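For reference, the structures are reproduced in the following blocks.
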Structure P
Amino acid sequence: MDDADIVELQARNVTYYSPGDEEAFFEWLDRIECVEGGSGSGDTLYISVDRAEVDEECLRELLALFRRYGVDLKQLRIFDSEEFAAWFRNPDAFWHAEVFG
């Protein structure tokens, strides 16, 4: 893995409604194959993603996780490519306005 392949996403001010909810967030994040790790500072969690490992499943999981926990979806535009265009750019998808708007 080359450091140039690492994308750093930010989850700011995430609200957890219980300790179990916070645990669920991090367990979900840990199960996403392209996520290399994360570290926190203040109210921000920095999420390292290996761009070379991003596939459709990974991107869909990031979309779902970020939407569920109110993380800014616009930053996922960095993964917009022809490979995902058929579904990622779908204007009827729940994420479209939040990612591309």
Structure Q
Amino acid sequence: MTKTLYAEFTAREGAAAEVARLLREYALKVRAEEGNLAFDVYTKSEAPRAFWIFEAYRDEEAFRTHLKAPYGGPFNTALTPLIEEDASVLTHLEPVD
């Protein structure tokens, strides 16, 4: 079954451009993962410091492989001081049958 989620966080005042740069670089790596189906980055029109990332992976195993990728830790280390939350807020999604 496909593993789908979204991550959200808010860039600190003055950090939105750097967060966007980090996300663009990270997205290229994640999209190249064999089990990745989508990694789409958005901001809210009315709140451009609010970032939303829609992620989909082939299955739970592909998602777990993504979590172990060597570039994930450095990305999160660079991102954490630039956002208001302690970490990305993840929402795991289930399809409606």
Structure R
Amino acid sequence: MKNSGTIIKIALAILLLLCLLDMPYGFYQLVRFASLIGFGILAYFASEKESKTEMIIYGGLALLFQPFFKIALGREIWNIVDVIVGIGLIASLIISNIKSQR
């Protein structure tokens, strides 16, 4: 479970940061589906660990990125969101790595 969560976080961070480039529209749709599934799985893992805060954050991100009822924020705002979430995912990996070394 720990390795799966790490792989999901790295993959999502890469996909979200790639959204800063000028990609075809289909790529952004793929990112939305991947984010919905990835954040949904991360929310499930957090619920298994009984980490309510993480579960709510990942569940909220799954809802934000879901592709069915799109939230129109504009390209600039979405780029900011993508960067913040991508950096947050990387930061969570670093923090969990530091905690596991203690």
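Before moving on, here are some points about what is shown:
- Among candidates P, Q, R, the computation of distance in nm of label points 7 Å out along Cα→Cβ at positions 30 and 86 that gave 2.1 used structure Q.
- Structures P, Q, R were shown, and relative contact order in percent (Cα under 8 Å, 6 or more apart) at 28 was computed from P.
The numbers here are math on the coordinates, done by the rules we state, and not lab data. The structure presented is a predicted model; accordingly, all values stated were derived computationally and were not measured. Cβ atoms are built from the backbone, for glycine too; each structure is taken alone.
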